Structure formats: C-alpha cells, structure tokens
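Listed after this line are the structures, all set down as structure tokens.
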Structure I
Amino acid sequence: MRSLLAFIPALLFSGLALAEPLHGISMHGTPALPADYKSFPYVNPDVKKGGRVSYGVVGTFDSLNPFILKGMRTTARGVWDPEFGNLLYEPLMQRSGDEPFSLYGLLAETAEWDDDRTYIQFNLNPKAKWQDGQPVTPEDVIFTFNLLKDKGRPPFNSRLNGVAKMEKIGEHGVRFTFNENANRETPLILASSTPILPKHAIDPATFEQSGLGPVVGSGPYRIKSLRPGERVIWERDPDYWGKDVPSKVGFDNYDEISILYFLQVTTMFEAFKKGDIDIYPEGDAINGSADTSHWGQAYNFPAVHRGDIARDIFEPRMPSGMFGLVFNTRKSIFANEKVREGLSFALDFEWMNRNIMGGSFKRTQSYYQNSPLGAFGNAADARELALLGDAAKKLPPELLAGTYAMPVTDGSGADRTVLKLAVDTLKDGGYTIKNGKMTNAQGRQLSFEIMTQNPAQERIALAYQRSLRLIGVDMAIRSVDDGQYQARSNSFEYDMIIRSLPSSLSPGAEQLNRWGSASRDANGSFNYAGVADPDVDRMLEALLQARSTEDFQAAVRAYDRLLTAGHYIIPLYHIGAQWVARWKYIARPEITPMVGNQKQTWWDARVQ
C-alpha cells in the first residue's frame, strides 16, 4: 500500500496516466459539442436509410490503394474520400464540418492528452471491428503508421516524423509520445488524416503493388462490383459497427452508391440529364471548369421543365483559397521572381472574366481572402511584423498595409497601361522586347508551355496566350488525358499548370506538403510551384506552434503575405458559392455546415 501511495504523486506529475478521457479534441479552444451530443447539428438524425445514389467523376481508376504513389490519383473513389465519404477505411476520430478543426470519437471512442500536447492516447471503441468480424486493435493502429512510414506516399509517410514512441496501453489504448519535431497540430493529424488499416488482411511485402484485389475495411460500405476505369459500386455493410456512433449518425444513408467515370465533363453532364447520375456539381474550380454561363443556360431540358431537377446554391463560410496558373519554379525560366510577377501582370483577368466566364467572378487577391486569416484587407500588426522580422523589409508596403491587389485592366484585352507594367517588370527580370519578341540577354525568347486537362482549362490558357503574344512571349498549350496529367503532376514534369489550392480556417500540417521546403522535390507532393523559402518555412512553423488564436491569426496572415509576394501562382478567381444540381428524389438536410454541402449526409427520398 505504501508503494502504491508513493506512486500516485509520480503519476499526477507525469501528466501521462491520469488525464481525463475526452469525447472530442480541438486545435484551438474546446469542441463545440458536449460529451452527450447525439449527432452533428447539420445532419438529419431521423433519416430513413436505403435506396441508392449515382455519382459521376471525370478520370479513371486502376487501384484501391490511394496511400501509395502509384495509386495516388488513380484510386477508385470512395476508398478514402472527403467528398463522397470514407466508405472503406476510417480515421481514429471524425472531423466536424461545422467547426474550424474539431474532432469527435470514431474508431477511437475517446482521447487523452496533456496541455502541452507532449502525447496523445487514443482509446479504441471496443465495438469497432473490421468487415470480416475481426476487432480493430491497437496492433492495427501501430501496424498502419509503421506501414505507411515505410511504404506510403507523402504525406502519409511523414506522420511519424514527430513521434518518439508508439505503444499499446492496456487492451484498447494506443499512445503516441512526441519528439521535438512535433507541433500542436500533430495529434489532430494522427487522429483525423490517417486511415487505420487491418494488420491481418494486408501483406506489407505487396502493399506497394496493390491493385484491384479484395480489400477489408472498417467503414460502412463494401465493394459490390467494379469495372476498372468505368464504374465502382459500393453496397452498405449491414453489420457496420459504427452506425450508432454519434459522429456517424445521419451519414451513409444509401444502400448502394455507384460512382461512374467519364472522359469529359460534357459527357458527364449528358449522363446527368438522362438520369444516369443523380448529382452534378457545377463550378468545379479544382479542375478549372467553373462556368456561370453553363449554370445559367444549360438547364433547358425536359427534366428541368417537369420540375424534376433541383439546383442548390450553398455558401460555405470559408476562406477563398487560391485557384490560378501555377509557375513551376524548378524550371530556370521561372526562377526569377520578377519574371513571375511580370507574367502575372500580363494576364487580362477583366477580359477573360467578361468574354469567357460571363462576368460573374471576382478576382482572388490572396490565399485566405474573405476571412480574418487573410492578408488582403488586413494590415500587418505588431505581432505579425515581429514574426516576419527581416522578411517584412522585402515585402511591398501595400502588401503590409493589406491594400495590395492585382492590376485592373480596362477589359479591352489590350490595356496598354497594364501591358507596359508587365513589360517593365519583365525588364527587371532580364527580358526586353526585340524584333517583337521578349528575349533575354542571350537573345533567347521567353517561351514556356502550359499543361491542361479539360476544355475549361484550355479556354483559360488560350485567353492568357492571347495576352502574352501582345508582349512577345511564346506560350504553347499542351492538352493531355487524365492519366498523363496526373503522372506528370506527380513528377513535376510541366512548366505551368492550372490548379486549385483550397483554404480552411485551420491551416496546418497539410501546408508543409504544399509550400514547405522539404516537399519541393518529393514526388507526389502538392508543392506544385516548387517553393523552398526559409521565411515561408518559418511562418509554417509559427502557425503550427501557435497556442493562442491571436498568434495563429498573425502567423497565417504573415504566411499569406509571403506566398502572395512570391508570385508563385497567377490568381484567377474564387467561387463564393457551391452550385449543385440534383434530381429531386435525392434529398438533403436544411442546415448547411461551415464547409458547405456534405453529400455524405444526403439521402434517397424515394425510400418509404
């Protein structure tokens, strides 16, 4: 007894054994929902489950493993999928779509950590099981993280960089103790951004060669059938262990989910018109296919006239993100910041907006526009200037003042004032016009190629090409199929591409894979621009280590200013709304969460 009494103070001071189990965790502050919550506030908890839905996507698939480089962008949708749901594999904790970054219990019923976040312990739900009836165990969790460290693609292979030790605690617990490489977001990334895989059903020796063979998950659906590159059909697992877990109530409402693949957006829309797919998302900025004229003019077919089609406009409460033309700074032609800046000025957004996009868009000015995290419209305060340090001296005064914006043309397609600004800036980068060509000191014309993947991107590229010709810049357009586009994107084999980089109110470790120096040469990373800047790295570290909302906001604003000043992307526009057309037998909840529509919560209203 004396030994036990002597041991208790040590436990109390260690902070490792007597932490209170938490139903939810949050990046800043505490989760909004209490421990006895019944469901997320934006679902229909009383939904009648059943029926079916058909989704459409553009692309192809030849794998069921999105966690390796080979299958990064050619994996069947639904395996691990933020849009359609994680149908096969699940994380330890579920993210709420109505909070900046709060997680609630799923495979892990509760979690424990200390105030300094030196560790986190996940206590697995004793009811959690795999689709073959085997229980989900701490050994599965440890196996998953070790497997992905050795065999996974970025960013899955870096999850343990901040972990000093993984260990099983009791029958259901797994504790991660962190090292000096961890930050305050590390425990949340482990909880929400890594799928847990079954140790008994995966052979590490063949993991990297995973194709379309049998798979076992813990999620709500199993694969019913698949036709590579054409279709995958998921069927509900009637024995799904988590259907009554509060974070899953109101989700996964169909008995069957079909995902059809198309070569082009136009053929996918024709399939929607015929009823082959049930939901059609418009304004897909990720693929550069946002088209207000299509939304306004294309819905003139019999099903619309009969009233069978509903068109919903959702307004997420999120930052703008960045959609634009990405310079690959690994290429010597784009290594000079002044060259990138001059080429950015040459794009006539006003002409493009009026003649190609129906004049409905506003230009994006920073990566976190329309939020307290954004540099645009918000001057740098003392806290932010202290973070920037000497880097602030390199930034334009108007960028520090929050007033910096891309030049506005007269919309004629040949605004001489703005074109002169572009030419003068390119001169600072070593280029001048000679005999009608923009050339460097060696007489070599400024020439590059933009790689596109669909007609909407081609239209944007053609408009930009038109402007560049006016100042003697030679830009070629190469349109490739989806498979080639993904392969070349993975290995950075392009001069320029058109991409979207969404932003959230809780940017964190995922930014390392977009802009961190370590990701510059990692095949399969999302660092499309090839950025490796010590100041950007410092701001990434600052936002990851921020403990207060004020410090976090200052770090993200400083980070936004540095990215904007680097001219890594020629900004185009952001879509403040999500446009989604659906056949009316697909119903949805009345409440729209902070992130916008969540299709995982919709249902088939034909079920009685």
Structure II
Amino acid sequence: MKVFLEKLKGVKGEPGAKFKGVEQLRRQVAALYGLVANLYGSDKLVLRAGKLNALQLMRSERLEERVLALQKLVFEDPTCDVVPAMEEIPALLEQIEEEIADILARRTVEDELEKKINDKLQQRHEEYVKEIKMQVMKENAGPENAQTLKKLAILEKLERKKLSSSAMQVLRPSSFSEVVGQERAVKSLLAKLASPFPQHIILYGPPGVGKTTAARLALEAARGIPGSPFAKDAPFVEVNGTTLRWDPREVTNPLLGSVHDPIYQGARRDLAESGIPEPKLGLVTEAHGGILFIDEIGEMDPILQNKLLKVLEDKRVYFESAYYDPHDTGVPQYVRKIFEEGAPADFILIGATTREPEEISPAIRSRCAEVYFEPLTPADVRDIVDQAAVKLGVELEPGASELISQYTVEGRKAINILSDAYGLACYRQGGAAGPEGITLVDIREVIQVSRLSPYILRKAGPQGEVGKVFGLGVLGFLGSVLEIEAVTFPARNQGQGAIRFNDTAGSMAKDSVFNAASVIRKVTGEDLANYDLHINVVGGGRIDGPSAGAAIFVALLSAIQEREVPQDVAITGELSIQGRIRAVGGVPEKIYGARQAGVKRVIIPAENASDVPAGLPGITVVPVKTVEELLALVFSTGEAGMLVS
C-alpha cells in the first residue's frame, strides 16, 4: 500500500500545475489506470468496468473518453456520461488522484483494523480452545490435581503398611459362649430381642464384664432366631454417649440429625444458592430397622435424652427450618418429604452404663427393660485369662491366671495384664513367646510396673477370732467385705464407760453402734456403760447406710463375751433396737463380693431373700429375721469356729 502512495505522489508531479502536454497527460492517465488495476485487480477491474458501462471507454484511443472511463471507475458513478474537454482533464485528474488517495488510505486503515480483528479473533479462539481442553481434562480427571493425587498416593502407601491387630481385637469374644460369667444376663438380653415385639434395653454392670461385647453380638444372634423382626441386613449402629454433643441452635446433632440452613457453613452449594435448607439425617435414621447401641448412656446430656425419648415414641424424626418454603417449586423431592413427613427412625435402643439405676433418667428407664450384668468372680477372671491364652497360642505357667485374678475383677483389665505379660515374654525370648510361654515372673513384673495392688485385701478363712467379723458393703455394682473389729476393756469408772468409733465411717454407722449397745443390753443384760469399747472398720472405709448394724452387733457381743466368730461368715442387715434384722440394699452385689473374698456363708435379712441370685456355687446364703436366729448361726454350740447348721 505504501508503494501505491509513492507512485501516486510521483504521478501528481508539481502541485498546482493546470496545463500540461497531451503526452504527459496520457502517461499520467496510464499510470492512474495501473494504480486502479493494482487497487482492484485486473479481473475485478474488467467486471467493474462492465457494470459501469466503461469497458469501451477504457479501450478508446481518445484521451477524453479514457479519462471519462477512469472517472466512472474511481467514483463508481454509472450516470457520468459527459466526456470532459481537454482543458478540463488536468483538474479532473487531480480529483481522481485525490479520490484514489482516499481509497488507498481507507484501504490501509481497513487492512490494519482487519489485521487487529483477526489477531483478536485468533487470540479468542486460542483461549476458547484452551478453555475447552481444560474443561475436558477436568471432566475426565474429576476434581483431582497434582497435589490431591500426591496426597492420595501417600494415603494409599500408608494403607499398605499394617501392623498386626491389637490384642483387644484378637482377644475380643466373637460369640456369646466366650462371654464368661454372664449366662443369665445374656439369656435375658436375647429373650428381650427374640420376641416379635422386641424391647428397648438398658444394660447395667461394672466396667469390663462384657456389656458392650454382648450388645455387639445381640443383633447377630437375634437375626437367626425364628420370629425375630430383624432382617438379615438389619444395621447395628454404635456410639458412645460421652461423645454425643449437640448445638442448642440445632445446627448440628449427630444423634437425631440437623438442618443446615443456607446461611450456615456446610450447606450444599446448589441448595444454598437457591435458599433451600438441607436436612442432615442422624444416627437414629441410620439405625432404622436395626439396633442403636449407646454406650455410657448415663453420660448423655439430659435435654438430648428427652429428645431421644420423643423419637422412641414417634419412631420418626421431624425437622424444622424458617428457610423452608413448601410452595417453592425448586425444593428437591427428598427435602420436601423429610420436612413434611419426617425421617424414619424405628429401631431398638440398647444402652449400657456403669452408673447405678437411680442415676439414669426415670423417663428412659420407664421405656426400657433392664438387664443387670454380674460382677466377675476370681474364677471367671481365671477362665477369661485361660481363654485368651489359647487365642494367643501361648502357654501359661501354672498359677498365672490365679495371680492375675488377684489384681482385678474386670475381664478387660485381666486381658490387658495378660497382653503386657505376653509382650514382655516375646521381648525376653527374642521376638516370640517360645516354649517357656508366659511365666509368673513376667506377670509379677507387669504388676509392679503398672503399680497394681491386690483387689481382694481381706481373705476369709475357717478359723475363728474374738471381736472380729466380716460385714458387707457395695460401691456401684461391686460388692466388698468390710473387716469390722472391736475390743472391750473394763471401764475406769464403773458405769462411765466410753465408746469410740471411726469418724470416717459415717453418722449412720455410729447410730448402728448405739443400736447394737441397746440390743446387747436387751438380749444379755450387759450394760455397755461398764466397758470402754473401741470399734474399728479396718481400712477406714465409709459405711453409707445402716447395713452394718448386725455385723457391729456380733463384733461387740463377741468382744464382750470373748466368743470366737468364724471368719468364713459375712453378715449384712440393719439392726433395729427391738432386735430385728431389717432389709438392706445391694444384696446381689454384696453376695458376689463375699464370694470373691472366699466367704462360705452369707447371712442376710429375711426380707431380702428374694434378692438372692440363683445358682451361686461355693456359697450359702441364709436369711434371718431376729438377732436370736443370727446368734444361733454365728456362734457355735460346740467347737469354736464351727457354724450351727
């Protein structure tokens, strides 16, 4: 285009020249035809001339007609038919040159603009293609990128590294036959689930006796019982009550479910953008048709317990939200169904607790059947240890299970002691418990390192002692023997004797001492004012209640009359000042505690006879109503230390 402009400049010559020679004008016209031909192209120029009726004029020998043709071509005016005179040609040529210059200038600008447009179009096209490629890559690769794929690879690498299972996993009972010492509790649990109308259940008992394990196995066993309402795929959902926390604003509630309103973090983006609340279903819906097991149910928030009660009654969970509009056509069907009909939550609740029944919400208890798991005896602990040793494939030195049973009454703790001893044996024998197996030395070292002390400090025996008797106490679900002793001395001043008793034993225990003094005077005629008495509960235990009254009476009478009391007898019962033995609480736990201590005979109030557990080998339980019956059983009529049958 620059070449055309330079040629045009050369054609124009000196500016302002009006009259030139004919030959010079011919050359100027020829040059202009050359510019026009270059501007439009030879073929297009002929077509253009044909349309403008200028083709013959272009080929004319007359200069005037050629100029007229040039004028038609440049100005594109088919009505221009007047042939110019010779003197008009210079001025006309100057106009034609100016028009050609304008056309060339416009063409230059248009070319540059078109070039820029093409560049922009090319750039946009490349960006569009790149965007399409990225979209295709995302669709093929999903939400992954180099960083996420790297982290995924690290996780997969970690998954391939596995240590052996923990001892608790290996030794956990896999069937009810392996749950030691809880035959009656297991039977009761299954009976409540096997019915066509299963009941909600609360399991009571001390820790480590198999409550959680029994609950895990309950559903599997119930599925195979004819008439059971549980399907083969009935779910078992397990949660710990101590971890169940909820927001009073109902933003989060893992147990019952919650609603994520659009303004809260966690709502689905597509629902939040359209202002639709999103309901999140909880564990009660996940357990629909099966069992919801809540361990440590007594630790749950009281308000959350009340909300759970509502679900148990309705068998559904209902959700509310100020953002829900039933008339909004954009609400998904599942969201509409949940808000209008609620979510199904028809399940059986099994709760387990180490708390006493009085500490559980009465509303929960009224809706649940109750099953009590019994404390483990030393024999049960020995069976658990022997069973675990078989699973570990290791030999125990004789007396090993007996040693462990002296330091715990919990099956879980016994397994832990055995596992620690097994690890110590493996370390001592170079990585595997060899032929020596687990020795008593291994167990004693574990006991010393763990700072364990014997669980049963007082052992019963067949010998008799003066002024010493075993009472019975209970703490939680565990009973224990109380060693009560008494000594008497003649009063320094006749009729001004003193009575001393542990201050830490409690005020009710002191009242039992005074009741015992009155009954002794009533039965024997002895006035305790003639004696200085000292009654002691060995170990300083606190007696929370009057249940030690009968035992204190026997200890005092033995000390005064110097009569031996057999040390394989334990006594519990409240003593009235009329000499009656009244009912007390915790009798089953006390009997188990007595059996653990080696007691052969337990004397209880006759009013508690129905509380005695059935099938207790190795121990005899005798109910009495009065102190006369009690004395006939405790004190021998013949050889000291022998009980009267």
Structure III
Amino acid sequence: MTATTESSSPAASGTEPDVLRAHLLQADPGVLVAVLAQMTGDATVIDRYADRISYVPDPPERAGRTDPQTAQALAEEIIAAVNAERPADAPAPDDREFFARLLPVALGGEVDDEQVDLLLEQGGFRPSTPTLPRSVPIPTTTSVAIVGAGLAGIAVALAAAEEGVNFTVYDRNEEVGGTWLTTTYPGIGVDTPSAYYSLSREVNPEWSNYYPQGGEYQKYLVALADKHGLRDQIRFGTEVEALHWDEQQHHWEIHTRRTDGTESVDHARVVVTAAGYLNRPRFPDLKGRDTFGGVSIHSARWDPDLDLTGKKVAVIGAGCTAVQIVDACVDEVEHLTVFQRQPHWVAPRKRLSDEVPEHRRHLGRVLPYYAMWHRVKSYWGTADNNYPIILQDPEWSKTHLSINPTNDVLLKICLDYIDQTFGAGTELARKVTPDFAPYGKRIIRDPGGYYAALNRDHVDVEASEPAQVNAAGIVTADGRQIDLDVIIYATGYHLDFLSTVDIRGRDGKTLAGEWGDSPRAYRGGTVPGFPNLFITSAPNYSPGHGAGANFSMEVLAHYIIECLQLMALRGAATIEVTERAFSDYVAAVDAAMQNTVWCHTPNAHTYYRSESGRVVVATPFRLVDLWQEHRAPVESDFVLR
C-alpha cells in the first residue's frame, strides 16, 4: 500500500525495461523530472528538462506536457537510474532545499517558501516531525482512549503508537472504517482526489479511480489497521455513551455499552474523540412520511438488497449524496423524480473517465517517489491555491452574484455547464441554477452523469420540497400526486458535534450545555473545563476551500501528541486550555469568517451553519496557517497541573 521511498529495480518489481519505458512515455514529465532528481540526487536534471515542459490545466492538477524526443530521453534516464546505485553524497529525498527546487517543475508553478515543509509532509517525503524535545518520555500512565475507528481514529492511533503511548480505540461497529463502513448507497464516493485522500504516511498507489469510491476506501482503512497491528487495541462493537471527568483521580470515566447490551466503565488519562459530526440521518419534517406503502430509505442506512430495477423512485435532496445516487441508478429505474429542495452549484467532470490509467497505477507501484509526487500535486491543486475563491471582495459583490473575480470564474464554468446540458434559458436550466455564490454551499462535482440524468425522458425535477407523503407516494407543492415504489431520503444528517454522548467535565459541566447551538473550540479541539479532552472533528476545523478532512485529522493527531509531550516535560497529569486563550481563538475564527463566502450567502442552506447562523464547520484560515499553528502547543495558553 505504501509508496516506497527507496530505489528498487524494475526486475525486482517484476517489470521489464520495455514495459517500464512504455508506461514512462505516458506519464507527466514534470513529475518524472522530480522523480529522476530524487533517484539520482542530481539537481542538473531540472536545468536540462524544465524548459522543455509546458503545463495545461487538468483539474485538480496542472499536467505537464513535452515533445516525444524529450519524453524518450527522460524515460531512458529513469530506467538507467532505477538500475544504478544512488550516490552516497546525494541529497536526501527530503532535503528541504533540494525539494524546494523540484516543486516548480513538478507542480507547474512557483511555490512560496512557507509551503515547503507542509508539502514535504503531505507528500509523505517526511514524517510528521516532533516539535518539542523528547528528553522526557510520555509516561506509560498516560493512557489514551480514542473514540472511533474511522480515518481520524486510525490517524491518532498510529501517531500514539509511534510515540509508544498506551491507547485503546472504541468503536460501535465490528470493523474499522467509520462512515465508509456504514454508508453504502449506490455511487458513494469522495470529491477529494484519491491520490490525496489518505494518510501521508500511507500513500496508496493503487487507486482505481481518480476519486475514491466507498468500497475501495473502506479496503484502504482495513489494510491500514491490519498492516500496523491496530486490531489488538480496538474494542469493536463497543459504543461510548458517556465520558465523565474524575477530578480526584485526574482521569476520564468511559461508559460503554457492547452490542450484546453489556455495560462497563473504563478509565483513561486522556480522551480523543474521533467520531465525525455527521452520523445521525436527518429526515425532513414531512406530513404522512410514515404512511408510505412502498419502501422508504435514508441514504445513510442503505439496504444492499434493495433492487431499484423497474421501480418508480423519488430522490429527495440535491446535495452530493443525491447527485451520486441519481448518477448511479438512473439507468435502472422505470421513472425517477428528483425533489430538489435547493439547487447546488455543480462543476463538470473534466476527464472523459475517472478511471486511473494503468500507466499511473503501474508507475506508482514500481517507481520510487512517483505516487508521492502525485499526492503533492493533488494536494496543491485543491488546497491553498483555492483559498481566494472563498474570500469576499466587498466592491465586487455589490454588483455580482459571485463574491470576487476568482469565484466568478467558477460561477461561469458552472453556468456554462448548465447551458450546455439543458439549453440556455430553459425551464430545467432555471430550476438547477442557484441564487447564491459558489461555495456558499459545498461545491458538487458531477460524477459524470448527474446533469445528463436530469435531462432524460424518464426523469423529472421538482424544484421544491414535497408537500406531503401518502400511502401511494408524494404530493407535490402544487398538489399533484406522484405514485412511487421507493422514496430515497438523501437529506443529510443532524449536526451533532458529540451531542449524542454525555460528556461531563469538571464540576459536572456538560459539553452540550457549554456549546448549546454554537460549538466552539481552541486548537486541538480543546474546551475550558474539559481537561485532557481532544476533539478531532472539532468546530471550525474542516477545510472548506480545498484539500480534505484527512488534512485536519493528521494536523490534529500531530498536535495531540505534542500536547502529551508537553505534559511529560512539565510532569503534569492534566492539560486544559485557559478561558482567555479559548475566547481569543474563537474570536479570531469569527473575525476571519466574516470575510468568507459563508457569511455572505445567507440564502444558501448549508450544514456549515448551526441553527443560530454561526458557521461552525468550516475553517476560515489557510491550510498552511492551520498547519503551522498546530506544530506545538503554546504553553501559556494552558493550565498544566
């Protein structure tokens, strides 16, 4: 699974030179130059090839192009390098200065110096580097309970294992994977590129799709748990129902219930919650919903035995989940009605196919550094380069639906896609066109057939909520009866933020009471009054402008370990953020948020905002800033006892 960083010959990988050559001739020459330079330690490779490479937009990357002669010469040099010994005095692959020289040729543009260390880590070239001194080991008494065995829980578990920290993972399911285990609706996938949507320590060269599909991603997580021997530290089938702080003992009581009903109480010095905030399916408040005589199902609780073939089906919703379900099932159903409660901006797929070509998968398996560089490119194309798109330009937004010129480029791409698919000015084009700026709601990527599906003869789009449900089907807002066999609710989740767990801190203070309708947290997902509690799916930590949730998970996993190390250095049993630091940080989040699209598109119905209107999910900061401020805890912001 992991892309190796050590040179290996084609013969050792079962690849003949002719086969390797054929694949190299199809590869991105910018990436190959970076690979060759790292394999040989020869910086002159850049000088020989950089001027011969051009770049064309190939979202989410800038793909390199060159002439056949250059491609051939580059391939031959790589074949020779694979079979040669790397010079002993060559710069290490993670040498910062050397790596920085490679970035422009690999990525197709200049990179600010402040991004270099982040890219080294996110590419998997350099592991997450300890920041605080390790002169005092973290005590064996610092037991850590991790709640959840999805990607976040696995990331924290691996970081803890690396430092020799005792940990136990609790998960209510019988296998790792979290949402990727439990959510199995047709077409489920991620709109973050697969080359990037993973852990940087485990770069997977074997993705079959440019965007990871649910089943394949679940297999990736299972492989992580197996490879690193995590199963012995995971208590499957064990749901954490309550977390109570014991001030006398300086530890957390962990109240659990097993699937057989057995209840127990465990203890841990530190608790890390690694459960997401979107877990409980949310149904719309529809009159008569329970009276339907056919099959009703929520996308989050999909029945794998449900056969939609020849059925009259309604999909309620128009978000990412609904888009994927419609795309996947349109050819099976007799008739499909899409109840679009509010239109989303939908970006077109830029490739004819999302299938990863064989040359890229093959080179990822056998060529050192190749998969890692594609990970860097995937991150770079969807990360802080995209940050300006969410920032409001007050003068521009006075006269435009978009919030700034960069945002307007995306708006025009989406509008062109609508016009090309449905025809400019048509009724269907009007129905699917939002009245807010792109990114006001999470942007949706068409998996390839969603808009086309809406244009099919056996598909209808209702641009409103259903009025009510009856035994035969749905009554529309204008009083029409639509008879149905199946109603699919792709209507999202309750925004929980741990509200389903009874969490009590010092003096019985409850987290639910502290947060109310507006969850807030300091760095590392810490809250005053709740010592030794870290929340990975914390308020305002989800990248809203790019990259993926895996980014914040890795950032916080590093930060949590650094906090445990600070405790060890100071001989402390507890760490707790101060009220001042907490309030100042939340104020900084809210101030930065005022400049973003989410505060200037109030008509966009988005789960990013709580019912009070505060944006509680997305971060308003650049990812590099988030990364930098979580390198180590600011000691003066904590009380250590």
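Every read-out reported here was derived from the displayed coordinates using simple, explicitly stated rules and does not represent laboratory data. Being a predicted model, the structure only gives us computed values, none of them experimental. Cβ atoms are built from the backbone, for glycine too; each structure is taken alone.
Data table
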item	result
Given 26, 18, 16 for semi-axes √(5λ) of the Cα gyration tensor in Å, for residues 62-245 alone, calculated: source structure among I, II, III	I
Comparison of I, II, III by distance in nm of label points 7 Å out along Cα→Cβ at positions 134 and 590 - largest value held by	II
Ranking I, II, III by distance in nm of label points 7 Å out along Cα→Cβ at positions 110 and 582, the structure that comes out highest	II
Top of I, II, III by FRET efficiency 1/(1 + (r/R0)^6) of positions 30 and 358 (r between Cβ atoms, R0 = 35 Å, to 0.05), largest first	III
Computed -14000 for helix-only ellipticity at 222 nm (-39500 (n - 2.57) for each DSSP H run of 4 or more, over all residues; to 500) - originating structure among I, II, III	II
